[in-house]
Structure 1
Amino acid sequence: MPCRTLRASAFLACFSAIVSGPALAQQPQSGGTLHMYQRDSPASASVHEEATYSTNVPFMSIFNNLVIYDQHVPQNSDASIRPELATSWSWSDDKTQLTFKLRQGVKWHDGKPFTAKDVKCTFDLIQDKGDQHFRKNPRKLWYQNVKDVVVKGDDEVTLQLGRPQPSILAMLASGYSAMYPCHVSPAQMRTKPIGTGPFMLAEFKQNEMIRLVKNPNYWKKGRPYLDAIEMPIITNRSTAMLAFMAGKLDMTFPMEVTPPLMRDIKSNVPKAICYFGPQNVNENLIINREKAPFDNPDIRRAMALTLDRKAFIDILFEGQADIGGTLLPQPDGVWGMPKDQMEQMLGYNPDIQKNRAEARKIMEKLGYGPDHRLKVVVSTRNIPSYRDPAVILIDHLKEIYIDGELDPVETSQWFSKVARKDYSVGMNLTGNSIDDPDQAFYENYACKSERNYSHYCNPEIEKLFDKQSAETDVEKRKKLVWEIDQKLQEDVARPIILHTRGGTCWQPTVHGYTPMTNSSYNGYRFEDLWIEH
């Protein structure tokens, strides 16, 4: 069985065998330009202000974190967290103070020194405590437990926590947790970002091109190997695949290759290396709970009951995707709910006809039926991975007397639109940038989170968020997580339709790239990637 079709647990061993073989036994070569298409035009280059890996993929390599997931370990875990701008870290005995020793001699791309003050400035921006402010702040609640950031000289900083929080290092290791410079405004970081990373931004033309060039003064000697990365923006997926098959591109946009497209690629470029697997992204139904008639919980319940998850998976992924709750299902994910427990949740009973009969009864009690149908606009992002499931959703809603009209929204507008609740019903994709409940719960379901697109708010559930977050026993924490997930599905907070799988292909001349199996957001530092000349 080829590696690309395996689950993450088996993929780790199989992929390791590939990368340890003759191809990577070669001496890395310096120079050359990587050509990888970009699927759409990101709203900005500020990784802290955006909520899509259309920003994360092209711009992660401009920055560094305090710590980072090992770029060559496919499954992210606490064991794969490595120092980056920090050289080491230590905990206080009560687990409420996390101290980092910082790397000395690091410079920002403009030549100014990186110091502990920049770490504090970054947290001030995220927590909205400083003089300057982000325009958007989707991950503000990640760090609500950080009560203070204490600087000691230029090379030591301590995060003081309100309570123990085992996940804090995992969040710091995310591709979204870049360090920002004190001396550069948030406005400039949107168009001309300054980082400490292996690459510098040379060109960012909306709807045309993103081009990065090697940082000649990178603190890690001998890196990066590449001279440049060029990312033409190609919004038509078929056009992009044809360009890859013609040899004009070295790599596809990560996780954008579908099963039929992968067959085409392997048929036309048999030496291409392809991975297909989980990525910790879920397709979900978002419902604006503040807009009539969707402020009625019974309508929301009926909508959750009409979803045929297996049909979505069969049509979109040829059966190669996963049914799950809020967290990535096991064994690819650490925290996913067991199948027998999951099937007890609202809408997860595999008897779809029974579910829909119950949904129609609900709608009929509300006055709807074959001769009185509810008309609704279904909004979604205007790229295939969003539009295609939205079409299926509209078909499923017809089964319960709801007629949907598709409203495709450009990427540059989509996240702002749903964040300000300017929609009624939407088909959304949510990427979890780390495989940890804190990120999934606080970012997507907390009352004050910008990414809580359905405006679900349950203070009692949030108390459970805090309880599971502080739990250090993994098995006890899992039981709390599953209890929370059941309540979220019962409340129709954001019905999870499926957990996607996607493919990435690269030419055999590309070396040093490892896809991540339980997050599609953390593997794009690209400093070790090289091209065989």
Structure 2
Amino acid sequence: MNLSPLQIARYQYAPKLPGMLRNGISEISVRNGGATESVADQEKIKALFPNTYGKNEIIFEKGQNTSEARKLVVGVILSGGQAPGGHNVVCGLYDALKATNKDNELYGFKGGPSGLLEDDFIVFGDEYINQYRNTGGFDIIGSGRTKLETEEQFEIVAANCKKHGVNALVIIGGDDSNTNAAVLAEYMAAHNTGVQVIGCPKTIDGDLKNEDIECSFGFDTATKTYSEIIGNIQRDANSAKKYWHFIKVMGRSASHVALECALQTQPNICLIGEEVAAKKMSLAQIADYIADSVAKRAEKGMNFGVAIIPEGIVEFVPEFSVLIAEINELLAGEKTAQFNALPTWKEKYAFIENGLTKESMAVFAILPESIQQQLFLERDPHGNVQVSLIESEKLFSALVAENLKARKAAGKFVGKFSAQHHFLGYEGRCAFPSNFDADYCYSLGYNAAMLIQYGVTGYLSKVSNLSKPAEEWVAGGMPITKMMNMERRNGQDKPVIRKALTELDGKPFQYFAAHRDQWAVETCFLYPGAIQYFGPAEVCDLTTRTLALEKA
């Protein structure tokens, strides 16, 4: 196998563990914290999870290991979109199992949850595991988005676990995947299968966080990767001095990625979806806000700039959300086929105009034709608009161009405006994990093995105090039900992990808000450069600006 020099060097990196996990397996004891309850809808969640609700939090500390000595056969899956560091969760889990008992086994089920259903797996060994240490991606066993939520699926998973003697499952995923883990844990406990279920918090979007989960893994690496590219684009903009760059970044349901990238690079504009929703901003107001920056910079002879756009921004715009809802209703059932049968866009436009309210049609009419058509292309499995496919970076640059055109006609804009567009998505999901993510993920996996060893189920592997050096990190576990509430999904009330939105009263946003007016007019660009793996700790082990500000 041909390897790059960086691959070889990363294979040799020894991830750092929290102090209490470095003591040796025999000296890791457990201390029970207080009993827990769900963040909302306590009675409903408790009724749905009678066997796993209200358990104590767990903290690991130095002391006598009192867990039962037994052989463990553990299955692991990677679920959902990729995130840097996933391989290290598996490696940490494997190493801890082997350190506890060399006869312990780790089964990697392939392709995500479907591997559990199809009984498709590999039994890990040293040679195979060592090929993936400290590397990016999920290619060690692949991932998938199959949901485990039906009684029939649970029966199949339980039967496959019994067939191979699997007594624990580790599900590495985001909020939906760990919701599935909680439901699966409840089923396994209710049916006395003897199979424990442990989750690990993954998502580059950063929306799986709360007072217990300080950061989901992959967020650090992905935002540093995006910020390097944004910094490079800013350097180019400042060199050519003739383009405004509109950069869309990942994050459909929350703006954590956009905010972190803004804190790292100090662009002229960064939209925060949660603020747009709180202020009930219209598309025209957002365009006017960006155009103000363009105009003020043009007055200083700076006809260039950078704007960061969160992937899901349009869903936070109230008038646009109403428009989407009306379009979904407009094309419900057989109406989709009727619409698609119309031969020209002119006829389709008339169909749309006839079906929307006057208010929504006014919003639709100001959209560029390319965006209008995107709203009527592919639908999701439920027949709804796929908002993530909307090129919002092009939408806002077009709206800004129209705004400036009107200003120029009124003699209120004398500069030039030319836009370039970028979408930073897959580029950040499988990068070589930063030292922080390599350490954090390895710790999450190692910690998951300890939770299994101590016999708990329905828990999330938890490592906290992350703004401090790894030696001071605190390892333990928390019941997944603690993060759950009831939400309406596909016409039904379902228990789900509550997504964490950007907090407008939080320190990261407050720092951004205090500086953005200056950034909008002046050129205050920061150039973070590539992720550093070797060198001083203050450079190589740097945490995100978000985490640093939250824990300052």
Structure 3
Amino acid sequence: MRGARRAMARLPSLRMGRVPDAPALSVRDPWPGDPGRGAALIKGELEIGGSLQALRQGGWNQLGGSAVWRAGAHGFTWLRDLRALGTDAARLRARGLVAEWIANPPSDPVAHRPDVVGARVTAWLGHYDFFAATADDVFRQRLMSRLVADARALSAALPAEELDARALTALKGLVAAAVALREHSGFLTRALRFLPQEIARQILPDGCHAERSPAAQLSALQDLTEIRALFQSSQTPPPPVLAHAIERMSPALRMMRHGDGGLALFNGSKEETATLVDLVLTQAGRGGRGPSVPGEGGFTRMQAGRSVLIVDCGVPAPAGLDRLAHAGTLSMELSIGRDRLIVNCGAFPAGPPEWHDAARATAAHSTLVIGDLNSSELKPEGLGRRPTVVEVNRQEAAGAHWLDVSHDGWRKTFNAVHRRRLYMAESGEDIRGEDMIEAPDGQPFTLRFHLHPDVQANVQQDGAAVLLRLKSGSFWRLRADGARLNLEETIYLGGTEPRRGEQIVMTGFADGQQHIKWALSKVERAG
């Protein structure tokens, strides 16, 4: 039926209603652009997700790069970067790129995926006043004709085949079209039909997105707040589930932030800027109280003094929602004030496939690995074998925190369970942990703590401790018992570009105790 609807939507003889001369209602893109990226676009370079590639005139059918990068290119959200630059050259560049795309629509299937069409429709309407309002009649008529055609194709494609956050982007595009193209009332009817069920499927009761990714949490909340604003601008009553979802999602997003205001690096996430996260939360509104214990989303946050410890305590996202899922069960990140100390490697979904796969591996996370085997099996479409039982016990008393968690991701391969116990003192300056393997036979294992690139690390003379200097100048010492301790290189993908860093590697042995105790404490000076 979906295929039949799409075929009918492409038939010129069945186009319903006339093509308007201009949008009936102005649609505003509420998110900030980057003038630096805008200046690069003037020179023909497009940066998406940390991957910079050439975008030459007449080259829409010649784009290379990953599917994620091409989706970003054909989604046109980068128009906000040209808008942020704000020059006449930026305006003409935006108009020229849109005109070239309309004149020669790409054959790449990615360009016509529902989520990419939804992003493009929203971006063209959201920046219409910037690049199209002062254009000639021919350009504006071609633009409006393409918007109607894309909106009709989008309407026919719903419900979107993708079960993850991309379906919300597709729905956002249809709502934007419904607001701006009043002659096509069926767009709004169809969007209202599918929006409640998408929200129910994607937003868990504790407010976390079902992909269990801070990046997906941010993106989905952006889409839903835009959808709500579109309803408000057109004076259309939104479905009640929309407001309830936004109210739950805001505190869940706050739980996923470090002291610098950026996002924790789980399941395909980058830091993002604190300014953007603040703006999304402001647009969303105050929201309710965040979960104090791990809920359906499976993340827990331990905070004391200036220290924030965020732990992945959940079962991986189910099939259909695990496209970007990592094998990072029980991994943790620690920040002290605005300094990130212990991190996961992050993600590079727009980069080469080998980078994407490496960042998903268990070894790219601050957790334990048995026998160099990932805790979840990594596949191009998601995860195969994975933990099915994650047990969590959290307690708090007098400002101190205890967390006892375990997962069975290696039960089928090694008949083993990884258990992690964490303690954070009331001051936040004394953090202790135990990582152990519960198995009938001993297994070779490695415990890794990836350090943020701004952290300077030195192994002390006794070889049982590492002295850590944070960017702010404070010192911390990590001691370990039950394993050999070394420093090795790592790569950090959480920022705008890959950076080299170091990781603390604690190696255990199959014939030794299956247990590492470690302690991280603040020290007054490097003595």
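Quick notes on this structure:
- Cα extents along the principal axes in Å, for residues 29-268 alone from the coordinates reads 58, 37, 35; which among 1, 2, 3: 1
- Mean count of other Cβ atoms within 10 Å over residues 197-204 derived as 30.8 - corresponding label from 1, 2, 3: 2
Since every read-out is calculated from the coordinates, none of them should be taken as a lab result. Predicted model, so just to flag it, every value in this text is computed and none were measured. Cβ atoms are built from the backbone, for glycine too; each structure is taken alone.
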